[in-house]
Structure formats: C-alpha cells, structure tokens
Structure 1
C-alpha cells in the first residue's frame, strides 16, 4: 500500500507537479471549513426567507432572488427591543473582558514570576476549577447570588461570567508569559528601581498583548452564547441579554418562528466579528513588534 501511494505521488509530481500529500491536506482543510461554515451559512440564508419556508424539505440553500426577504430583520428591529438586548449584552461582555482580563493577567504574572508559598497547589486548584462546568454549580451560585442581592441584576451575570472564564484565561496567560517573555527584562526593571507593578505594567502587559487579545476574544464571545445562567437570574425585560431574548421566540404562540430566531442570531454575530477584527490588529502587531531574544 505504501509503495503504491509513493509511486502515485511520484507520478503526480513528475507529470503534473502535484504533491499527493499536499492535495490530501488541502482536501481535509476544505472539508473542515465546509463542516464549520455550512451551519452558519444555513442560518444566514434561513434568516432571509419567510417563516413558512424554513421548514421546506429538502432545505433550499440557494433561494431565488425574488424569494429573499428582509421581513424577519424588519420585525426584529421594529417590534422587538433588539437594541436594548444588544446594548445589555455588549455591556456584560465588555465588563467581563475588563474584569477577567485584569484579574487573570495579575494571577498569571504572579504564578509565572513571583515566589509564592504553595504556588503549585494554588495553581492546581485553579486548573481543577476548569474541569467543573459552570452549570453544574448553578444551585450554589444561585444561592450565593441571592445572598448578595444579585438576582435580576446585570452584575449578577457579569461577576459570575468573569469567575467562569478567569481560570482558563489565567492558564493561557501564564503559559505565554513563561514561554515568550524573558526574565531578564524583569531584572532590568528591578535594577532601575522599579517595582513588581512596574514590571507588570511596562513588560508583561505590552509583551503579552497577543495572549491577552486571544483570551479577550473568547471572553467577549461567552456572554453572546451563554443562556442557562442569564436565563436563571435575569427576570426583567429591560436587562435581558440576547441569548435570553432569542430563547423567547421558541414555542412563542405555540410555535417557533425560526425566521426571527435566525435573524436575531445573525445580527448578534456582528458585534463579535467587529470586536475580533479590532483585536486582530493588536494581536498581529503584538506578534511582530517588540521581540527580544533572551
């Protein structure tokens, strides 16, 4: 079998200048892209159809131009408090990114550089928290939120979301600091009379910007896709997030208006894409500037 594959690869190289293994890699790559993109493509296409045409079988992936309609988007923008839900979600996502980014970067710096008694045990505790799904702790978390008056409060979502994403963010940032930021830079700050916080501000934050950008994108995305906790504690319509608002269309009026669901879901992707494009620039610049050989 190996001989046949080698002979075929050699034949393709000689006659067509094609590498068989390269062809296989590209085929697998395009297959992965197709599997990833097709659900999103179907969601966008379905949002441009009338509600009664979303149940057609087999599904129509390429509708005719005259069948495309923006009525679902018009309904979402005119009759639903979409802008309010969008602002609430962006606020929750932004505060989650700020709080988790500050705490996780400080923790990562402490674990990577400072001499702390029991550091390995403490870091192991943080890693173990990553193994527990957030929804598995919803009952004690709900009791904790009730005790501190965070039920039906936006901060009840922000603080718990931050607590959920801090362990993973700390894990990624610690590894990046240890592998990519030389300790000699810390020592140069200390020689000039700087403090631990000077190192954190002038060395860790600028040079760890690619990793901070990566975890910020993930943490910003989290409030746009999490439903269970926000649905459990957000009762008032004025403070609901987009996932809760989208869930209200399910079984509304004894049916699910999938056109409205797909339209709101498609529009909820826009802030995440914009946030990613903004941080992508900083991500790339962080990789290409300020490199130091230790």
Structure 2
C-alpha cells in the first residue's frame, strides 16, 4: 500500500505533464526539478562535495551555478520522458538530432555487436528511445528501481518502440548473447560500484569504483565500443545524439590488466564529456562512495 501511495504522485505528474505543449511541459519539468533542488539539502551537499573534489579550480560560486544547471537539465529531461508517447519517427527530430551516425553504422556493420559507452549526462533517457524510433532497437542494462510501480512505468516507456531491458543481475549472460547475435547494448557506466563487479580507476583524479563488465565483454567478444551521449544543445534548442568513433581497445595479453586499463580508458572518455558539459552530469550521485580498503569515506 505504501508503494502504491508513493507511486500515485509520480504517475499523476507524468500523465499531467504528458498532455502539455512541449514548451510548457519543459517549463513545468524544470520547475519541479528546482523544487527538489530547494527542498533536498542532502542532494545539494552531495553535489557540492563532488564538484569540490572533481573541479577544485572552480570557485564555490561557479560550482553552485553548475549544480543549479544540473537540476535544470534533469527537469528538461523529465518533461521529454513524459512526452515519450507522443513522439514518432516523423516528429522526434524536433527534439533529438543525430550527430556522427556514420560511426554507429560503421561499428554495427562489423557484425560483432555494439556496446554503447554512455553516462548519466544530458538526456540519457532519450538516447535509446530515439534510436529505437529510427528502427535501431537495443538492449538497455538497468537496475530495478526500488519502487516497483515506478519501475514498471520506466520500463514501459523505455521499451515503447522495440527496446528490451537487461537486469544488472543477468548482466554478463545477457550481453554475451546480444554480442553473439550482433546486437546493440547500452550501458551507463558512471555509477558507483562495489568489488568484484567494480575496479578502481581515476575519475577526475580520484579513484572511483567503476563497472568493469563493459571492458570484459568487449575484450571477450571483440564487440565495438561506441561512446554515445545525448547532449542538450542550447543553440539548436534540441538534443544532439552524438556517436563517436569506436574505441580502440588495449590488448596486452594480460586479461585482468587489460580490463582495468580499458575501464580507465572508458572512464576518461566520460570525464572528457562531463568537463565539456558539467551542468548536464548527475553530480548529485555519490560516485566516489566506495573507497579502496583502508581509505576513509568521502561523504
């Protein structure tokens, strides 16, 4: 019963925002995100702590401005997710445009599968959704949400046009099967992990326990790893779904060392994008929560 009560406001918000004209939906989404920003002191503390560790060269005022931008970005994405049922292949280019699509085509043509290297940056929920609208469905790796009703809603929206979800509990088996079939899998690999699923690599110069599964699968299957990010472009007033050229994997013959080296390489790519678009990354996540043995916590 408690979960039903928790779910009801979310369902009502999604439905209410989903019937609004897009500009008004964005305004409402951003307003709701700002309410969360104002009321949720813990998120503000985590965000400012992360920014102080990652961007020490910036002043506190600059970090605060970045953090406020994060909530604007989240609110904008919330609005777009609410509008998902209204988007079609014919009208989605009013919201998201391709950038570097030839890099995806080249990687997919190899026939060994494609692993999207991506992060909680910009409009990440629009990436797989938009790609599926253009006929390029994929598997999306996701952790079940704590609220089972919200989990059902998110899964439904993510799979409206052919995408499927892969639970993190079935991560390896699902990815191996997908790569064998030459399919596409999207992986958000910028969240805190714990050993043995995660290995420590630098992220903004601070060791961060990072998912190693993408590197393990890529090395094992020779699948193409394509950095893919959906960035809000303030000039276009649209999102750009950017595909970079496939990453050249490091192979020395030492499997475990190669896993760590390539995980560090992937993380560096994410860091470079976050540095370019700092107000679009999820700074309120406790990315550096897991610490190397014997090291004090950072939060």
Structure 3
C-alpha cells in the first residue's frame, strides 16, 4: 500500500515521539525523504554524473551560491574546461571570464590550484581519501565528504544548509543554538549506507522543499550568521576590480580608484589582499590578472 507523502510524514513524526530513533523510525524517515525526492526532486545536471571532476566543480561552485546561479555556469565551465588537465593549464584570466557572475572569485583560483595539484601529484585522478582531499585549496571536511558520497558512493556523513534544515525541522523543533556536531550524529545514524549518493541528493532536495513550505529554520543553528550587506562592501569592490582586469588586462592604481569610486587607501588594502590570494599581480605601476 502506497501512503501519501503527508501521511508518511505524520506516521514518521508519531513514531519519533513514541519510539525515539529506532530501526522502524529510521526506515520511516527514509521513506519520507525518498517519497519527496520521487515526487519533487530537482533534476540538477551534477546529479546525473559520477565523474569526480564534475562533482568537484559543482561542489566548489555551490559554496555560498544559489543553485539557480550555478546551473548555467556549471555547464559553461565544463564546456570550457572539461577535465583536470584542461583546467590546470588554462590561464586564470580565462577561468575568471567563465566564472564571472558567481562571485567569491578566490574559488576559481583555488579550483585551478587544485587541478594543478591533482595533475602533478595524482596523475589527474581525484583521490578517494578524505585526508588527502582536505589538503586541497578550498576543500574542507564537509566538501570532501560530499565529494566522496556523490562521486564514489561512499557513506560519509556531512552537514550543509539544506541537510541542516531537514534535521532542525524534524529532530530539533523547539531548540535553538543546535550545533552541527549534534546534527552530524543523526545524519550518520539515519543514512542510507547502501545508496549514499542517492540519499544525500534526496535529503538536499527535501531541505529545499521544507524551506519553501515552512521557512528557513537555520537561524536556530549555533552556526547561523547573517550574510553581510553586498552593496558597497569589499566583496563588491573586489568584483569590480577583477571584472575590469579581465576585460582590459591591465590598469593603473589611479584608474582603479576612479572606477571603483572608493578611497585610495581602501583600494590599496583590497588590492593587497587580492595579490595575497594570487588573483592579481602588480607589474610596475599597473595591475593585471595573476
């Protein structure tokens, strides 16, 4: 007998209140998640591949960026740089041209550096060892775990905003300041270890649906932080600088001050940071993409 999704949710919630998290309750939770995925799952391009390179690109692009903004850029990026070797040898200026619109441009630099390391150290093959993955630029434990789950179907638990939404909604209804460590215990306990790649795709999409229906509960997380205002921020100025240098290849400090419409001292500070991140370099009295 096939139950409606609403009835499945109700049955799971009753079981959770009565029996805590036993084998039957976990099974009901998985039924709820998979039922949602079957009926409301997003068919995203990176969900259709097991190619480790493609999954790495998608995971880096999705850091702090909305899915809708990533989809087209993901397709364009793979068309321009189809594998680790192509990305490793591509000029940063060309990579930033394709990346334009995603923001947080240091990710593009880190992705190129990662590709170079994978080509030189691992012959173009992404390692399946989390201890090696976390040594790569821009890859923390959560991103490394997601790559292992999606690319290699490894049952490695991780927490990100949509997964956090699901567990806050069902398991911490009346709690504030819930830590990811608490959530990670439940992610491990409820995981479909036979099909972790499919499970985490389903869990993520369930989180998206819950946000649409009930709002975002992540403000109850101990790790919640409001994103700073973009207008007039250093992030906006960084973007202006990089777009100009990608377009014109070279610009003087005086011209950058005029275009960015900020004080010389503030611009010099931002330029210095971009140099440290190896996104730009100074040549004589001008700046260019590194």
The value 39, 33, 23 for Cα extents along the principal axes in Å, for residues 132-211 alone, derived from one of 1, 2, 3, belongs to structure 2
If helix-only ellipticity at 222 nm (-39500 (n - 2.57) for each DSSP H run of 4 or more, over all residues; to 500) is calculated for 1, 2, 3, the one returning -19500 is structure 3
Given a value of 73, 71, 33 for Cα extents along the principal axes in Å, calculated from one of 1, 2, 3, which structure does it belong to? 1
Have a look at 1, 2, 3 and say which one yields 24 for relative contact order in percent (Cα under 8 Å, 6 or more apart), as calculated. 2
Computing distance in nm of label points 7 Å out along Cα→Cβ at positions 44 and 116 for each of 1, 2, 3, the value 2.9 comes from structure 3
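Taken together, the values in this text are just the output of simple stated rules run on the coordinates, not laboratory data. None of the values given here were measured: they were computed from a predicted structure. Cβ atoms are built from the backbone, for glycine too; each structure is taken alone.
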